[in-house]
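Engineer: Scrolling down, you'll hit the structures one after another.
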Structure I
Amino acid sequence: MRRREFIGLIGGVAATWPFAVHAQRSTTVRRVGMLLAAYTENDKAGQARLAIFRKALGDLGWDDNRNIQFDYRWGAGNAGQQVSALAAELVQSAPDVIVASGDAALAELYRLKSRTPVVFTQVSEPVDSGFVASLARPGGNITGFQNFEPAMGGKWLGVLKEIAPNVKRVGALFATDASPHGSFLRAAEKTAPSLGVTLAVVDIQKGFEGAIAAFADQPDCGLLAFPHPKTIASRQLVSALAARYRTPTIYPYRYFVRDGGLVAYGPDQFDQWRGAATYVDHILKGAKPADLPVQTPTRYELAINLKTARALGLAVSSSLLARADEVIE
């Protein structure tokens, strides 16, 4: 090989080497663990939220065929030991960041005291539960998106009374392992006298069928379905029981209404999952969860199932229909 050709070859390698290194670094695969307490792998509502999340990450340059990988753990509405084992599995796999959906999922990750960054969604009391120091300054390695404030207990009761004015006795689907339920219940109890209703606790820990049947044995009953992995995973059963016992029920998320529930009032979850993707992007690029404030809902959605209302003999007012974001005929 001539000297001039040799020098040219070396020069070409030297010129392209930094670009090759840059390309190699840019295609490093980052790992995101997903702990979903309420959903099964085939749950359409869960998959819809994950699709929004993955699309938002894709728009930010994260391609699951190139530079990001998702590792899922499905809680299927179970709490306690099963979610605890899934959380431990996920932490042990050492992802770059974990996304936790639901109070039960976040509680288990918090208990493990892992240093892995965590972004949460569908968590009601991140401060009171001790997961973060404050909304503005979370501290530690956890941040995310709060779904409900305690006052929602009273707001749910008000919407239920508006759609079913004859309701006089309301049962709150209550789980003792969910600390936010106590706050929701207290808020509903404060509102109940002004609405002319009495409130009772319907303990769902031992199952829905017996608990709802025992409560709904009197006329003019209604139910508040507080957010919980069990209630989300069993939403079709809950709405079927509410229909069987002719018990108007309000739910926390609009997909309950799409699955046969009467009415739902809650935050725009798609918007929060897009936000979670933005926070994951920030963390993968070097941001610390402690510096990312916990976000609260900016928009609430009202959904009404008119078919269910007619089956319950309810005439939904035009003013309530006008406020609805979604009406299912």
Structure II
Amino acid sequence: MRSMQRLAVEFSNPYQVKVVEEPFPEPTRDQALVRTIVSAISPGTELLVYRGQWPENVPVDATIQALAGRFSFPIKYGYAAVGQVVDVGSGVNREWLDRLVFAFNPHESHFLASPENLIPLSFSLRAEEAAFLPNMETAVSFLMDGRPLIGDAVAVLGQGVVGLLTTALLARLPLSLLVTFDGLPLRREKAKEFGADAVLDPKEGDLRGRVQDLLEEHGCGNGCDLTYELSGNPAALDQAVALTGFGGRIVVGSWYGSKRANVDLGGHFHRSRIQILSSQVSTLAPDLTGLWTKARRLGFAMRMLEQVKPASMITHRYHVSRAAEAYELLDRHQEEAIQVLLTYEDVQ
């Protein structure tokens, strides 16, 4: 018998997460009811919410219906839910029933969505892998915006979930050098597995000198051709500038929220004609919209999931009732975790 309550994760105040019981949702004529199997926590964006570092006057996400509105506590957040359609309204084709679907939806045991906001999943894609879809789409958008060229020397600062997926995609290209940076040993080890040529700890020694040695060893120029700043740390933008060579590009995929970046735009930057590019997955670069749509990019990202098989990045699984523990782990012990999932077994 169906429970009359659903479970939902709510950020009630900075550093405070609770799981609330809510009335069970019933689909209207044009809605489907989805029972969540698993949802992925985004350790970048969601920690900004958890810590109360979301900037004022910025919408939560104007492109996702389930996240409409302005940021204020209490708030539900999350955008990587995988589940099964268990009921549909009278106006929805019953072929949707029992389908495995992805939705950009907060962490809830059950949720309602219009079919146009549900993404049917391939039978070959496991639910846990499908939960990586938003982050893989972000990684795809980084490559589209950075436009790596054959033979480029590429650096990626930050090897969290998105950074690792970006590394995995770049490793499939004929580059001269792919070097990654992260201060956490667990992430550096995973970067090696995903194909990085060199993996460095940014806290050790002369970073620019170590990279220049690698560039010379691989027959490259004086500085990286393309640098991705994906660490979420504003201080890393200065490192990105220092690592990038004449005429190089820096793609800033990090979102710093209310944190400020103090960047040295003096001699090296000023004389090197370096380009700093903003990349954000909610939109497509204007010069790509003639051929690309968000649906096309999302479909390609799904195919990349089938190739990369990112489930090896899952370090922890918590039942949704233990969501507060999951966020505390990511906040206080990032050295132990890469991807953390919330599960919903026994929530009927």
Structure III
Amino acid sequence: MVKISQLISAKIKKKVNEELVKVKFNLTLDKIIQYIIIGSFFLSFVVMLFFKTQIQLAPNFSWALTGYFFLSYLISLIACVLFVYGLVIYKEAKRKKEIEFVLADYLQVVAANLNAGMPIDQALWYAVRERFGVLAEEVELLARKVMGGIDLEQALMDFAKSYDSDLLHKSMILLIEGLKSGGELAPLVNKISWNIKETQLLEREISAETATYTIFIIFAALFAAPALYSLSHRIILIMAQVTSKIDYESITGVTTPLPLVLGQQPIVAQDFKVFAILSLIITSTVSAIIISKIKHGTAKESVKFIPFFILVSVVLFLILIVVLGQLFADLAL
């Protein structure tokens, strides 16, 4: 049986496998593709619920059912691929964050080892502590590379390039330059450690200063947008009820009804509901990315916010539809 991954180019497959190994993803590429295909099939039935009205009103039910199933499967397939990609990105960002969090403490231990008279390679290995977590794993991997014959400077550079972290990259560059110059390494490593702490403190201050913008974006995406969309949905239903009770022929002499239209097509409440949910998903995703850029300086951190933002905004929209329906039902509207 031909594996699906064999249809992917060797270059792309190699890059994907490297990313999976780096983030300690416990699935092979073939297994991931298999789960995506199966998961998309079952998810497509849920997506088809959004097209229930269009399928029922279609003149040819069987063709409409087939067409909307393929459309639902395509949407589900894209969603599953993005989910897996987001999961890998999230794990990579999480590992990077864990490394940056303990990097300053690790370098202080390295500086202490250097002051005790250890050479740089031993100072790096003996500074490993269990509390350093991901960084300890990376240093152990770095040690195996050096023992395998790779130059220490090259191993440090490979380690710096393996994560999208300016803090880690610049720290390793300074350490490598210190190695090349042959000067005292202990004061240099200690200075790098303090600079990292100062940088992290400055980032926290910037994050606190931009809290107002974050709160405004959260309010607009998670509360204001669902409220406005639910109110618009109720207005469409009220207008449909009101216009259905008007006798246009007796008032104007026109035999054609005058529905609320957008172009030549009437605005149906069910279609608007689908449009509102899609708009909320897009708005929530973009809002999470903007907040991540403001607070963390990178869009990768938004992966952990996007599902929460989408869930809150969509659920609040559906709840407000029910609440407004009960409210206007009591008012006989």
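Engineer: A value of 17.9 was derived for mean projected area of the Cα convex hull in nm²; which structure in I, II, III was it taken from?
Structural biologist: It must be structure II, since only it matches.
Engineer: Using helix-only ellipticity at 222 nm (-39500 (n - 2.57) for each DSSP H run of 4 or more, over all residues; to 500) as the calculated read-out, with -25500 as its value, let me know the right label among I, II, III.
Structural biologist: Going label by label, the one that fits is III.
Engineer: Next question. Assign the value 31, 13, 11, calculated as Cα extents along the principal axes in Å, for residues 275-314 alone, to the correct structure from I, II, III.
Structural biologist: Numbers: I: 55, 15, 11; II: 34, 24, 15; III: 31, 13, 11.
Computing Cα extents along the principal axes in Å, for residues 275-314 alone on every structure in I, II, III gives 31, 13, 11 only for III.
A short reminder: the numbers here are calculations on the coordinates, not readings from a lab. Just so it is clear, the structure is predicted and the values come from calculations on it, not from any experiment.
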